[in-house]
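None of the figures in this text is laboratory data; all of them are computed from the coordinates on show. Only a predicted model underlies this, so the values are computations on that prediction, with no experimental measurement involved. Cβ atoms are built from the backbone, for glycine too; each structure is taken alone.
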Structure 1
Amino acid sequence: MHTVLWKRLDQEGHDACRFIETDSGWTVEGTAVFDHDGVVANLAYHVTSTREWEGRTAFVSGWIGSNSFHLHIEREGEDTWRVTGCVRENLTGLKDIDLGFTPATNTSAIRRLNLVIGAEGKSEAVWLDTEDWAVKPLAQSYRRIGKAAYDYSSPQHSYRAVLLVDSFDAVTEYPGLWMRMGTGSVGS
């Protein structure tokens, strides 16, 4: 097990997360508490993936201000995604899940891509966009530029940053957005 506590940098907030290896793959679970456009948000998440870190399910539950929020994303077979029970054709074939309110899901893509230094990998993720809280595809690119550094970009948002990671590939620094607090832990 690997645990991380992040502090949000662009607004008030924290995220406590743990990565658990299971018989069938990986579970990423945590709770993010943060200010979202002037209201408090409290979101618990539970994401599962295969042993190769391909996304399988995501459950998000909590509240944003006075509004309850519940989301269930599930991959059927190799290519079909359901969002709260409805098949979403625009997500067909995607491998990664990216919950936009936490850096935890970047670890899944980084581990799945398994890049050597200098190599680049592309991913299109099933993405929860926190601007409108809708699920949509998100093109992403990761280029490993060092033992613990990735040049990350999201072309549709003209966003680029160098993500720093620990030995587990959990994000330790997401410039302007998140910073790991303390050293994290590995163990049971």
Structure 2
Amino acid sequence: MNTAAPLSAPAAPAGLLHMRRTALGVRLLVAWAALALVALPAALLMSPDFLALVALRVPGLEHRTVDPTPATRSLAAAALLPVLLVSWFGLWQVWQLFGGYARGEVFTTAAALRLRRLALVLMSLCLVKPLTGALMSVALTFNSPPGQRLLAVGLSSDDYLTLLMGAVLLAIASVMREAVRLAAENAEFV
């Protein structure tokens, strides 16, 4: 039996190296998405042209001209806050999840919890996105004369798909949490 300590640390398995590269790529995408989300309200505040583009995507405003006053731009930026906050929390969960994956922490209680939180974020976006759209329609028509103000609520197939993906992730997170529990229970018997 060789009792000598190795001179260098053993090389990481190929699967872990692949996971680390994947985690780095995902985390770069998350950082880019977080910056893009920060840029949205800033662009609304600074650019009347961007406000006009956003108005085209709001149900009921597709064929209307929006008055790009500073107050309208401020209200529009504020209307984005609910969806931005939920999205940032979701991005934080993905950032933490893949940080753990990069460290080799795959089947852990923390990973299952982050996956569960991400699932709940996706499912809650199905409510928050229509709310944000409604707030945006009010913000963009706030300065319009009476009778031309608008409160529009829209749902899309994207909302349904987001709900479905959230439900799938929630089920996976539940299975993963149960697997972690069973593995810990089995380890106690050995």
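Computing mean count of other Cβ atoms within 10 Å over residues 88-95 across structures 1, 2 gives 17.8 for structure 2. For FRET efficiency 1/(1 + (r/R0)^6) of positions 40 and 80 (r between Cβ atoms, R0 = 41 Å, to 0.05), the highest value in the series 1, 2 is held by structure 2. Taking FRET efficiency 1/(1 + (r/R0)^6) of positions 32 and 120 (r between Cβ atoms, R0 = 25 Å, to 0.05) as the measure, the highest value among 1, 2 is held by 2.
Calculated for structures 1, 2, distance in nm of label points 7 Å out along Cα→Cβ at positions 16 and 168 is largest in 2.
Each of 1, 2 could give distance in nm of label points 7 Å out along Cα→Cβ at positions 64 and 152, but the derived value 0.7 comes from 2.
If you line up 1, 2 by relative contact order in percent (Cα under 8 Å, 6 or more apart), the top spot, with the largest value, goes to 2.
Which structure, out of 1, 2, was helix-only ellipticity at 222 nm (-39500 (n - 2.57) for each DSSP H run of 4 or more, over all residues; to 500) derived from, given a value of -26000? The read-out comes from structure 2.
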